[in-house]
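Student: Structures given as structure tokens follow.
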Structure 1
Amino acid sequence: MDWKEKTLNLARNAKRASLNGLNFPEGSKDIFLSRLAGNLEGKRKEIIKANSTDVAGAVAAGCSAAFADRLRLDNERIGKMISAVELVKKLPDPVGEKIWETERPNGLHIERVRTPIGVIGIIYESRPDVTIEASILCIKAGNCVILRGGKEAKNSNRILVDILKQSLEEAALEKDVVNLVSAGGRKAVRYLLSLSGYIDLIIPRGGESLIEAVVQYSRIPVIKHYKGICHTYVDKDADIEMALSVSFNAKVQRPGTCNATETLLVHREIADSFLPRMGELFKKAKVEIRGCPETRKILPYSARAFEEDWMTEYLDLIISIRVVDSLEEAISHINRYGSMHSDSIITGNAESAEKFLKEVDSAAVFHNASTRFTDGGQFGLGAEIGISTDKIHARGPMGLEELTTYKYLVYGHGQIRE
């Protein structure tokens, strides 16, 4: 059987399993999550061993430090995966939730209730923790999932999917609820994107080229988890100590993530007092600074920022800095160059904060907090399947509710339409 036939059979089996998933036995999803948490705990050593092989291969191939960080699984990150599983277990099951109802004058009673989307294809790169996070959310919301991870994480993904399938079987659920496409290369991805009769939604997670390729070739609806060109704006009324702390965290805490700040905007009135201290903190953390002409006057060791820098997701210890004349200029810059992901203002002025929150057109807008908080777990959604930069169906961190659609239940007693 070649890769194409294997992929088609996998999609067919997932579709069949998804129809059964509309009526998972009560409590079975939470039993699965309990078994999964225990199995992840019991197989830490095997997971780390498989992951070490992937990381070593990526490093030998010359990957960046940020890429290796996204790929790496250690005891701490496995612990976070287990915590996410346990948290999702505690969340209310969204399937069947009544979200609206009405009684019509003709006596029809109509309810709108949450229902699973069906089969969700997840196409992603490097981060093997997505394998667990995406699967547990899809399953808790009653969906089946088809996973297509990057070749750089093939050993990590394989053992994690094996653990998922083992846990499903222990909970008396079909193992076809979770599926991994591992053969066929790029041709398999394009073929997967053509299977509109079996797959209901595609969610790509990865770099710009991956997202664009998926959107170009998919015959299936796509929710984009696009690049994170995130901004922190330090207003003239900012508390400098707070601005230093938040700006540093937003860039340095984990620079390889989509919610890390890539551009720092600073009001001219505070630039002379703020930027020298900020620059020293960045230098000590080995952050490369690319600045506008005004920034380079204050920080002469910074490199020149070109137009493309304002549109670049570095995913590394690099930051572009621009001095602006006003709050309005900061907002205009963000709405022009940003990716509608996450942006923050640091200010003690409530009116300025409110204007920023209202006028910046992004999925998550912060006041006096790091952009790194855009995350399903941090927002109380449990694990997230990703952060949508689209505006339709889902926006921002996608949790359980965003992995459902709805249908209408209409109850009558013989009504006919005149």
Structure 2
Amino acid sequence: MNLYLFNAPDRAAVYGIGTYLKALTHALEGSGINVHVVNLHSARIEFEIIKESYYEIWHVPEVFNQNTFNGSLQQLEDYCRNVIYLLRLHIKDTKDLVFHINYNHYRFFAKELKTAFDCKVVATVHFTKWALELQGNLTLLQTILSKPDDQKNTSEEWLSVCFENEQNLYKAADQVITLSHYTQNLLQNDYHIDLHKIKVIPNGLDDINSFISKDKESLRKQMLISDKERIILFAGRLEKVKGLAFLLKAFRKVLETIPECRLIIAGNGNYDVYYQACEDIWTHVTWTGFLSKSKLYELYTVADIGVMPSFHEQCSYVAIEMMRHGLPIIGSTSTGLKEMIIDSETGLHIPVIEDEEKVEIDTSILAEKMLYLLQNPKERQRFGKNARKRYEECYSKDVFRKNMCHFYRSLYE
């Protein structure tokens, strides 16, 4: 089988999609599948193929057409058409050919690939544009889509076009991979994609044995964390959709009961939006910025609980990493996160309150659940042990490899 995985220099490549492609290429090592990672819109001046140990990286440079507006749909279609010309020139082995698209604005690409090649086209739903803009508020999306076009404002028109482009891509693909059952239901009920075309395959990650060289006690001493201090960890982009504003409000309530408590926020973003929420509790909040994986894994090791108050997650790598480290998670019931965390077994759920006007989290409930775990070490230990087991059974590299290899081979069976 000849597999071509499409990547692009998008912010998402630094986070979820980049991790997905790296995990997937590693998982397919020794599988017998010929893997090629195609980097679209590459910053390289010329087309280039680089051979790695068990896969190839293809760099397709950006092309600027003076006759089309930069960033326009027409420019994207022109670029995709040129990419296909290059692929036709350089793909010599066309046996069991599979193209795997990982960005949901390449609807034109899927149709043209099927015209140019005898192939199968796969698309993975890593995120949806409307969910990022609307904080995962499906009720509001449905209201917007039901409006007549002449009654939509500019933002609503843009969201409708994004939704339609995603829908066209998924309809053009032979198979669509979703990372959660929530998204499977969403595609079936709202995007009207045939159920038989949708396959649920959660993300997976390699184990951490080679990453952490010190135990929790040693790392806490190294970081000057006292035995009494309890550590709450948030890891992710500092964006509204991640629910950090609600976490900071809940953390204030926690400090009233447990003053020996610290919130560590690991991630990049617009800090100014959140600094004001830390007034008078700055000494209890640590901002790390974007961290290397090794440093982030050290924080997972020293933390007592992880908190994920997100409004939109497909199959969060942060949640997988926390479970892999045996860290109990308090997470929202948003999208795919609800099914990753088993309430009262591997962590605790925080209900998301949603209507046409807003989405929010009750900070009193969040604070109560944080206090419950911080004050009950035996429960933390039980949840952490169960979380580690869930990682091994559902989100490990071996499980991911088995699921993806079976999926790819089923395309031609």
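Student: Where is relative contact order in percent (Cα under 8 Å, 6 or more apart) largest, in which of 1, 2?
Tutor: That would be structure 1.
Student: Say we calculate FRET efficiency 1/(1 + (r/R0)^6) of positions 179 and 299 (r between Cβ atoms, R0 = 30 Å, to 0.05) for every structure; which of 1, 2 gives the highest result?
Tutor: Comparing 1, 2, the top value of FRET efficiency 1/(1 + (r/R0)^6) of positions 179 and 299 (r between Cβ atoms, R0 = 30 Å, to 0.05) belongs to 2.
Student: Using semi-axes √(5λ) of the Cα gyration tensor in Å, for residues 203-242 alone as the calculated read-out, with 37, 9, 7 as its value, let me know the right label among 1, 2.
Tutor: 1
Student: Continuing with the same structure: For distance in nm of label points 7 Å out along Cα→Cβ at positions 99 and 123, which of 1, 2 scores largest?
Tutor: Going through 1, 2 one by one, distance in nm of label points 7 Å out along Cα→Cβ at positions 99 and 123 peaks for structure 1.
FYI, it's all coordinate maths here, none of it is from the lab. As the structure is a prediction and not an experimental result, all values here were calculated from the model. Cβ atoms are built from the backbone, for glycine too; each structure is taken alone.
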